[in-house]
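**Student:** These are the structures in question, set out in turn.
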Structure 1
């Protein structure tokens, strides 16, 4: 496969993943971004500022990893520096997926590391998903903050950007995307579990009179065990 063929494949895979991010609720509009390494010197990075449904695969630019220059009809994401920082420092990483998924972003805003609580944590390859030091979106400092958090657990595949979202990495795009999904799933389960624990007595059950009043509105009756 020559360079142009590799770029075409990477663009197609990246564009499909961008559309999937929206469908899966990991981002809205044109938020979030993805990069896919093409070779040692280049990566395809998602285009900036346009909802993914209005783009084609060919719109996503190819970026030179050495100097950040790019070719293509659209400019790269505003988080170019984040992607360049990760891809330059971690040569085994083949893809970076950055999402703004709700529950994970809530942990990032609360500055709470995500603990290992269920099987889905396995995707991150780490005992926790740490929150980075705060850095402004679009800045070079954001990449440095992400790398510092990854360095606390060498081999880990996800960090939470403070007040921002998720950075998930992997040897390929499918791997990195699964990490991003798993972080969001784990964050939601962790939030729900903590909510239930905080409630103490669990759910509040409506008494029989209220149940029967609701049932009458629907023209039905409520079945109950004989001793209730």
Structure 2
């Protein structure tokens, strides 16, 4: 089992961060409802729309050829996320979230869904690795690879803002993201971005679909 009784940097940090935020849930009403709001299911849609907005900002500045390239690049981002998800499925790590773990130990913890009555995500039977954070990180580094540091910093802000609520609610440990999601991406993004793989797949898509990517025509 993984918990505060174990020695080491990550177990100690995980527990300290969890109990810090868990205490705030009981002490601060604004924080409580902010945490509940940012852990509602529809908030995941907001994170997707935010990434789409960053993507669209660059898309608008492109000419026709550049827009075709961006559509192909977007497909490669999705492919990378699918590859990363396979690691999650292959590892099959059954690691309960902090709220579930400490509840099963008999340690009293607060759940934001019970405090507010909102259906906020604050519980998971298997929280490792953080697949939500993993997808956000993938987007962030594709922005660095193809659009530079300014867009990367915008992507990094998205990663932090949309990953932190899961930690604040107790649905994830810090290490689910900082160790799990990052470890998966160190492998997958190295394959895709530190080799010609992403560029080759983008070029292949452009050659295969050409203008049909934008027109939405079927390809046989």
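The numbers here are math on the coordinates, done by the rules we state, and not lab data. A quick note: this is a predicted structure, and the numbers were derived from the prediction, not measured.
**Student:** Could you figure out which one of 1, 2 the value 17 for relative contact order in percent (Cα under 8 Å, 6 or more apart) was computed from?
**Tutor:** Computed on structure 1.
**Student:** Quick check: -13000 is what I get for helix-only ellipticity at 222 nm (-39500 (n - 2.57) for each DSSP H run of 4 or more, over all residues; to 500), calculated from one of 1, 2. Which structure matches?
**Tutor:** Working through the options, I get structure 1.
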